[in-house]
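Have a look at these structures, which come just after this line.
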Structure 1
Amino acid sequence: MIIPRVITIDGPAGSGKSTLGANLATQLGYIYFDTGIMYRALTLAVIEANCDPHDAVAVTQLAEQSEISVHAPTQNDGRQYTIMLDGRDVTWDIRQQSVEKTVSIAAAHPSVRQILRARQRAIGMQGNVVMVGRDIGSIVIPEAPLKIFLDVSIAERARRRVDELTARGESIDEAQLTESIRVRDERDRHVMQPAVDAVHINGDTDTPAQTLAHVLQLVANCPALR
C-alpha cells in the first residue's frame, strides 16, 4: 500500500492546533485542512433550519443533504480557507457564538461523524495535506505516517482566549470561560482519544514558533515523508 503524504494534528479546542497546522502546511507546501470547519458548517445548517441539534435523525439527514466544500482563500480578509455551504460562502458565519455553543452537540451523533469522516478521509487520501481535528490520527487516517496530539491545559487555553478577546475590546468572565472549556472537553472526550502511535506535545509553555520548530524536526526525521 502506498501511504499518502499526510500529517494529522489532533487535540482539544483552543489548543493552537489550527495555528500549528496552518503554519506547518505553509512550510511544507501542503494543503491545510481543518476538519472541524465541516462540523461547524453543518451546525450552521442545523441552526438555520431550526433543527434540534440533539435530534440524530434530523441532523444526519442534513449531513447527507448538505454540500460542504473547502477551498483555498477566495478573499484577502484574513481567512485561512473558504468554506462553502450549499454554494454559499460561510467562512465567517461558522465562527458565530451560536455555532460555537452548538457544534459539539450536533457533531456528537455517530451517524453524522461517519458521513463527515468519509468526506474528510477522501480529501486526506489525496496526500500532501496537514489535517487538523479531534480524531484524524486515531480514526479518519490511522495510516498517516506522522500523527501529532497537541495538548494544552484548560487554564492556559482560557488565559489565551481571555487575552484574545481583551485585545479585541471584548470582556468575558474567565471563570465562566474556564468552565465552558471544561464542559466542552467532557462532551468531546469520546472523539478525542489520541492515536496509540501519536507524538504527544504539551503546548502550555512553548510559543507557536517553538512548537512549529519541534514538529518540523519530527517531519525531517520521519522516513515516510522524505
Structure 2
Amino acid sequence: MISIGYTVIMGSAVLSAAWIARRTQRDLPLSQLERFGIGIGALCGAMIGARLPYVFADWSEFLSGWAWFSNGKTILLGLAGGYAGVEIAKWILEIRTRTGDSFACPVAVGIAVGRLGCFVGGCCYGVPTSLPWGVVFPTVDDIPRHPTQLYEAIFHASCAGFLWHAQQRGWFPGQRIKLYIMLYSGYRFLSEFLRPEPEFWSGLTAFQWASLILLAGFAFIWHWDAKRLAIHGN
C-alpha cells in the first residue's frame, strides 16, 4: 500500500521540478505548444524507460500488458528515456532550439526530493550494515540497512547545486543534461554494491551493466554533439 507520506513527497518532487523548470526554461524561444510537446515527450519517454526493465523481466505479464501497470521503476533508464522522448518530440515538432541544459537542474531537484519518498516508503533500500546510521525498514526485516535512498538524495541534490552554478557560469553549454546522466550512471554503478540486487553477469548487476552502457553512450553523444557544434554552430 502506498503511504500518504510517499504520495505527498512524490507530489512535492514534481512541483519542485516544475517550479525550477519555469526559471531555467523561461528564456527559451519556444511557443506554448512547443513547450507542451517537449514536456509530453519527456514525460512519456521517462515513464516508458523507467518501466521497461520490469516489463521485459516478466514475459507472461508483458504479453498480457499488465506489466506496464505493476510496481517497479528505475530512475536510471527513466533519465535515458526522458532524454530520448525530448529528442523525438523535438524531431516531430521540427524544433532546433537546444533544450537539454534547461532540464538538468530541475530533474536533479525532482529526483532528490523523490528519493526521500522512497526512504519513507521503505523501497530501494541497501544491504545490511553495522554503521551507526543504518536504518531498519519494517517493510523488509528488522536488520539495519544502508539508507541508500538518502545517499542518492544527497547525490542528486549536490548535482542540482552544481548544475545551477554551472548554468550561471556558462559551463558545459549544451552538455549539462548529458553530464548529469553520465554522473548518475557512474554513481549508480558504485552504489549498486550497497544494494541487494542479484548478479546478472560477470559479478555485476543488470543496473551496473546498464550504467556502463549509458555512460559510454552519452559520452559518445557528447563527443558527436560537440563535433557537430564545432562544424555547424548549432
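Out of 1, 2, choose the structure whose coordinates give Rg and Dmax of the Cα atoms in Å, for residues 136-183 alone equal to 15.3, 44 when calculated. Going through each structure in turn, the value belongs to 1.
Can you say which of 1, 2 returns 20 when relative contact order in percent (Cα under 8 Å, 6 or more apart) is computed? That value comes from structure 2.
Source structure of the calculated read-out (mean count of other Cβ atoms within 10 Å over residues 96-103, 18.2) within 1, 2: 2.
Consider the structures 1, 2: one of them gives -14000 for helix-only ellipticity at 222 nm (-39500 (n - 2.57) for each DSSP H run of 4 or more, over all residues; to 500) as calculated from the coordinates. Say which. Derived from the structure labelled 1.
For the read-out semi-axes √(5λ) of the Cα gyration tensor in Å, a value of 31, 20, 19 was computed from one structure; give its label from 1, 2.
Structure 2 accounts for this read-out.
Coordinate-derived values only; no laboratory data. Just so we're clear, the structure is a prediction, and the values are computed from it rather than from any experiment. Cβ atoms are built from the backbone, for glycine too; each structure is taken alone.
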